[in-house]
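Please find the structures below.
Read-outs throughout are calculated quantities, based only on the coordinates presented, and are distinct from any laboratory measurement. What you see is a predicted model, and the numbers here were worked out from it, not measured in a lab. Cβ atoms are built from the backbone, for glycine too; each structure is taken alone.
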Structure I
């Protein structure tokens, strides 16, 4: 069976006030990207198809991994717009602790995503059903191939959705998985035709040494 590895992008700029400011890798994110590519090469895993979403942090991560080949882009791999969801939740005035305090931010994000999944947040740019549908379309695009090793760079929410769907888990498991996904972690799937199975979730061989462990981040 063929393999699909989906890598979360490297660390971006937590606490940025707008989506454009967040959509750039930090210095740590660039180092994480290089380490992830080196780990795959050390394992002898060289992709024969490269895909990412259309977000800059995803493009930068894939470029930083250092693999040769044409890069395809599919918007289905883009993250849900959490800036928009929070703005809708708070009527456009997101409290400072939600923007800048990690614990408050992620607790609030979990509550907002569960509300979104239940049909709340009317007026958001994207519904949860629309998000789930485009992730499914991105998966179908990536696995409709003769390639044996497909590498995708995406984002935490997409990876959470992809894993939950592959396990036929309840929708609420998406955010539980999302919040576990480390920067540049690797989730591996195997596929053949319509068959699609999770093989590994959120692995980080690049952080297995004491030096590598210093690169670990979740946001």
Structure II
């Protein structure tokens, strides 16, 4: 199976075009956050989402924590997918299904330890996929993504094995560790921001190297014929 590639922190139509041309399957569009890189205005998110051609999926990264607020954010930006970066009340997750039944919903789980596995059951009935990241929601200033840190891939691999839904892997990925990450965790997709940037700008050479590394991992995992 081909590992999907999501390039996050897309800041402009030019960056979107570069990511798509390199082989991205999805674009991460970061709304207002308490910390971390890449936030852009809702107007810019709307423009990039409108530009993205099918089947490219524009993801709205929202830090809103209630179904009503997430729905309002979606209606301002018109993305096909929402990535909920806060670990919201599962009741709000259920309500969002009713408010936005046609939007794909991805719940972020920040892997701070084995307890991350306990969140799977609470959210799985209400979402289409999970994304495992390295934030610290309980920090004084909450970290909800974009940390550039790697978390415990053994926990992530266990999450993937136990989960019936697609799981994206994020957190400290780059061309240097993509093959190791994919062969160890076996995620549905990978997601990164800083690993393909130089001085905050999307770097075509790093982007190409990352995509090539992902494809090498796919080849290593492909069944061998007799």
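Descriptive notes on the structure:
- helix-only ellipticity at 222 nm (-39500 (n - 2.57) for each DSSP H run of 4 or more, over all residues; to 500) derived as -12500 - corresponding label from I, II: I
- Source structure (of I, II) for relative contact order in percent (Cα under 8 Å, 6 or more apart), computed value 31: I
- When Cα extents along the principal axes in Å, for residues 39-94 alone is computed across structures I, II, the figure 33, 22, 17 traces back to II.
- Parent structure of the calculated result 1.00, given that FRET efficiency 1/(1 + (r/R0)^6) of positions 111 and 191 (r between Cβ atoms, R0 = 35 Å, to 0.05) is the read-out and I, II the choices: II
- Given 19.5 for mean count of other Cβ atoms within 10 Å over residues 79-86, calculated: source structure among I, II: I
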